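Down below are the structures I want you to see.
Throughout, read-outs are computed from the coordinates displayed, never taken from laboratory work. On a predicted model such as this, the values are computed, not experimentally measured, just so you know. Cβ atoms are built from the backbone, for glycine too; each structure is taken alone.
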Structure 1
Amino acid sequence: MLVYMHEASRGHVTPPGHPERVERLAAVERGLEGIAVERRDCPMGEEADVLRCHPSRYLERVKAAVPREGWAQLDGDTFLSPGSFDAAMRAVGGICVAVDAVATGEAKTAFVAARPPGHHAERETAMGFCLFGTVAIGAKRALDHHGLKRVAIVDFDVHHGNGTQDLLWEEGRCLFASSHQMPLYPGSGSPKERGAQGQILNVPLHSGSGGSAMREAYERLVFPALADWGPELLLISAGFDAHADDPLAGLEWHAEDYRWLTDRLCDFAGGRVVSTLEGGYDLDALAASVAAHVGVLQERGR
């Protein structure tokens, strides 16, 4: 399998005490230790790929907001440092080449370990640590560039992927399924939010419900939806902040839950899976969860 990373991800520096910090990358590296993967650099993303999901005025606004030093604040918890735009564009480049590799059969599975994350970024709104809707951009790359007819995104981050939902609300070629703690930031993600063509599936979970509730919900709701959809490619928004040790939420999952879920997701789309890093803010839990997730992707991608 392929793993995409780039040193530019370390150039996105957040203020002291911010949970989405550079040290997360070292935790990811610990999680990758001992797993046989082919590492590749994330290339710089193309603005044309960003524009598949975001209007040009938003792209220009983000570029113009990048500070020469220190930080610029885009919302209550989303910051820009001098290296943030390059980091975000490397994340876009990473998801696009990962999709290219899996869509063309060069690899069966891929993991993009880049930051900032992306699934909260709406069409013209940076929020929740996110600048560009990375996984949605990857889905549009698969559909528009490679001509796939049906793709699916599964988002198991503890927070609802409101940005992905916003960017793909009208996109009838992409199933978006999100499991998330509710109530919790950003406040969206009701099962009543179905998308313009009924292609969005939101699966709220209660705080403290644990891995058993997650497994039951996926068996009852998400897996049947994926089977009915029949995707040619599956993308994963891999947030690991549902872990019991994570400070931002309380779903009480463990690394073994991520292993189980990843293995089951690889049963779809002929095992053609591209995963991209979202949340996960306890460093030890992040390392253990990445090890479980990528370990399965490597095993299933042989």
Structure 2
Amino acid sequence: MATQRKVIITCAVTGAIHTPSMSPHLPVTADEIADAALAAAEAGAAIVHLHARNPVDGRPDQSPEAFEPFLKRIKRESNVVINITTGGAPTMTVEERLKPCAHFKPEVASLNMGSMNFGLYPMLDRFKEFKHDWERPYLAGSVDRIFKNTFADIENILTTCARNDTRFEIECYDIGHLYTLRHFVDRGLVKPPFFVQSVFGILGGIGPHPEDVMQMRRTADRLFGDGYLWSVLGAGRNQLPIAAISAAVGGNVRVGLEDSLWIGAGKLARSNADQVRAARQIIEGLGLELATPDEARTMLKLKGRDNVNF
């Protein structure tokens, strides 16, 4: 992996995993998502990873119309790098998931490197009461749901976004996903530097043990050499421990309420910015510096904020 002194913090501010009844602090409306992203940037995030939600009931919404208000406001009020999901939610088709990136042509888009089980149903053991009728079936249905990302789906996203010079946060939930990335590299469909986001602790993907973290790192080193930047996200209670491992061995980190609602044992995070500040404390405690948005643009060879369609 390329040696780096500056650490990129990505903040994923709302996502499609958690439902509104789980936390009063989860952003739902366009203004809440924009406020959360701007506060995260102010706290030290160089990149914000964005999903949209229906403002009435909080269900995932991948329509360009849902994204437009907060994209424009965040760009107007901050220099932060904006990353639009192509993951959407596991209940959506790839055509639905791709629409915002195809339309808005962001600097960065997320891209999942494989179809997988994506088990959210264990959350029903913790959360019993729901405000909206979609929440319980959405979680319970994940016991028999595949998050579909076939080779054809991945190629579709790569080629569509490449036409717009969008680069990727390449989400790898298991070792095999790194080999899938290598396959597309060998075909010339994705170019270095790769921003490899290793995901730990999702039921259906690799676990959160430190040995799992380091195995992902070693495999990526072997497959991509100095052609990639490594980042990690830990789901739930794993968020900050795994961030600490990554920072200690030269990687980058992702935090945010998409990945974890918590800031400590049994303590809900009151904001995305709280989690960014906690990660920042770890990073700076190791004697490292945060990358600014423009430094992240240079590290990832992004096209620049003036070349997007919002």
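For which of the structures 1, 2 does the calculation of distance in nm of label points 7 Å out along Cα→Cβ at positions 252 and 276 return 1.5? Don't skip to the answer; put the middle values down first.
On the way: 1: 3.3; 2: 1.5.
That value comes from structure 2.
Thinking of 1, 2, which structure, once relative contact order in percent (Cα under 8 Å, 6 or more apart) is computed, gives back 25? Intermediate values should be presented prior to the final figure.
Numbers: 1: 21; 2: 25.
Comparing all candidates, it corresponds to 2.
Of the structures labelled 1, 2, which one yields 1.9 when distance in nm of label points 7 Å out along Cα→Cβ at positions 28 and 292 is computed from its coordinates? Write out the running numbers ahead of the final one.
Working: 1: 1.9; 2: 3.8.
Value 1.9 for distance in nm of label points 7 Å out along Cα→Cβ at positions 28 and 292 corresponds to 1 out of 1, 2.
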